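So, here's a batch of structures to check.
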Structure P
Amino acid sequence: MVVSGLTHLARGQGEVGILTGIANYQGDLASYNTQDGLKVLVGPVFGVHSGYELTGRFQIRADLLYLRIEGDDALSDNPFSRERNLNFFAPVIQLAVGMDWNILGFGAETSNAFTPYGSVGASFFYFNPRTIYQGDKVSLQPLGTEGQFLEDYPDQKKYSRFQPSLQFGGGLKWKASPKLILAVEGMISYTFTDYLDDASTIYVSYPELLEKAGPLTAALANRQGEYLGTDPVVVPTGTARANHESKDLFGIFVLKASMPIEITIQKFKIRQHNNRKPIPNPKF
């Protein structure tokens, strides 16, 4: 028996590029205000992008992003939220994969130089909520501002800074030249955590946190005294600090610049040949 391999070359179009834009968070703290003109808290987005065409209408994609989100009670229209006086910012590193639907068709198989598109996907990201206190940057998750590290509150679980999300969005693509694809895109990441801003459930009273978790945790769990210009405000343990029933999300708006590339894949096919000679039937 002889085994031979047959090589077949499959070609498809991919793309690699960079992107930049802005990010915005939505959660328990305010990130915009419309009282005296529009004020929106946005952070930068930078990243790299890649894609591969399955057909003229469908493309798989992968993005690696760095972005920054922030929120601040000072922007809230609600006086009770302003008095709560919480704020945060968080760097986010996100690896996202998904699929684009090029509505009019796009790429090597079509002559269209322009198309709107929709996109769905999922991501895994790392975030680190921080705040400024007495001139220093302080990471909030290790403090346990809602009693996460106290034995008296077993229901207050430590949250992970590594989280998944589902993504939905879309945009416009334009083949500016044979070597350049431009796109503008908006994408929303729906997360499964309510702690992008480190605020979700209840207050633990200031004296209790001061005794059991230390002065820094107590000071940053309840910042009403800073707003009022008074000594720390004592809020009874169990008082709502944020709305735990809704999850946080963030969105990005970016400009992409990509270079088309041809991807060649070698495929091997195995054939079997039997080289044994037949044995003749004897004649009597």
Structure Q
Amino acid sequence: MSSLPEDNLIKQGLSQAGHTDVRLHLFDELDSTSVWLRDKYMGAEKDAESRATHLCVTDWQTAGIARRGRTWQTKPGNITFSILSSTTKAAKDMLGLSLVTGIGVADCLQQESGIQVQLKWPNDVLVNNAKLGGLLTEIHKQVAGVNPVACNQVLTGIGINFLHNPDVMNLGIGATSLEGEGVIPQAQQRDQLVGKIAASVLSAHKRFFDQGWSVFADRWQSLDWLFDKEVLIHSQQSTEQGVARGVNEHGALLIESAGTTYPIYGGNISIRPAP
């Protein structure tokens, strides 16, 4: 049975990192936190509200948004939330933002739980070679509206397996959870962690907007689960094989194949370790 996340506990996590101006929207059940924020606060006609920072949290998400048009459902009690913020940074200067989001999530989880997190390009959070969670960061251009300064809205959805769920343990590359990694699953701890992860992501985004990708490059390399692995690159047209060689200054995955190295920028593709 789902229950409403506790607003004071989430605020505690946010305020510890100085994020006291985030507007909270809490639900016991919701189809998608990202869709709710998109419908409610995106668009110039909602100009003043859309420029604020919003955090939408639900105890039970029934139709979350995943990559390549997929949806996913979580059981009640896990970590599912989305953040909507805005920036005057141009979209062309925000390549790599999804990787920065992952770094914000990983840094917080390691600090708060002590588990060793890795990141699989572009948006999977792994522990012990199994998927702990995922994220999806989207940039939406917004016209100036009543405000003469045009901005871009950043919508980030994050899901972390807080509770052990045997139904998903063998899906994809395998799954794990904070509970499975030894974290005691208490609802209060879950809600505090939501606030702390959201704060870590917002702080990472601000640092990226101010300083660019270069300040995150070394940290990504230390978390890069694909680095030096042989991988299969699946697209609608074909499947190719190569070796992952990190990322470039735009956050694109570098693949070495047949003596050449080329970047992959995402899109409708899937990266899997070669068998």
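Rule-based calculations on the coordinates, nothing more; no lab input. Computed from a predicted structure; not experimentally measured. Cβ atoms are built from the backbone, for glycine too; each structure is taken alone.
Quick rundown of the values:
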read-out	value
Highest-scoring label, criterion being distance in nm of label points 7 Å out along Cα→Cβ at positions 222 and 238, among P, Q	Q
Among P, Q, structure where mean count of other Cβ atoms within 10 Å over residues 190-197 as derived comes to 21.1	P
Structure responsible for 24.6, with mean count of other Cβ atoms within 10 Å over residues 54-61 calculated and labels P, Q on offer	Q
Ranking P, Q by mean count of other Cβ atoms within 10 Å over residues 78-85, the structure that comes out highest	Q
At a computed -2000 (helix-only ellipticity at 222 nm (-39500 (n - 2.57) for each DSSP H run of 4 or more, over all residues; to 500)), which of P, Q	P
Top of P, Q by relative contact order in percent (Cα under 8 Å, 6 or more apart), largest first	P
For 1, 6, 13, 17, 19, 17, 13, 8, 4, 1, 0, 0 (P(r) over Cα pairs in 5 Å bins from 0, in percent, calculated) the corresponding structure among P, Q	Q
Distance in nm of label points 7 Å out along Cα→Cβ at positions 62 and 126 - highest-scoring structure of P, Q	Q
At a computed 16.2 (mean count of other Cβ atoms within 10 Å over residues 22-29), which of P, Q	Q
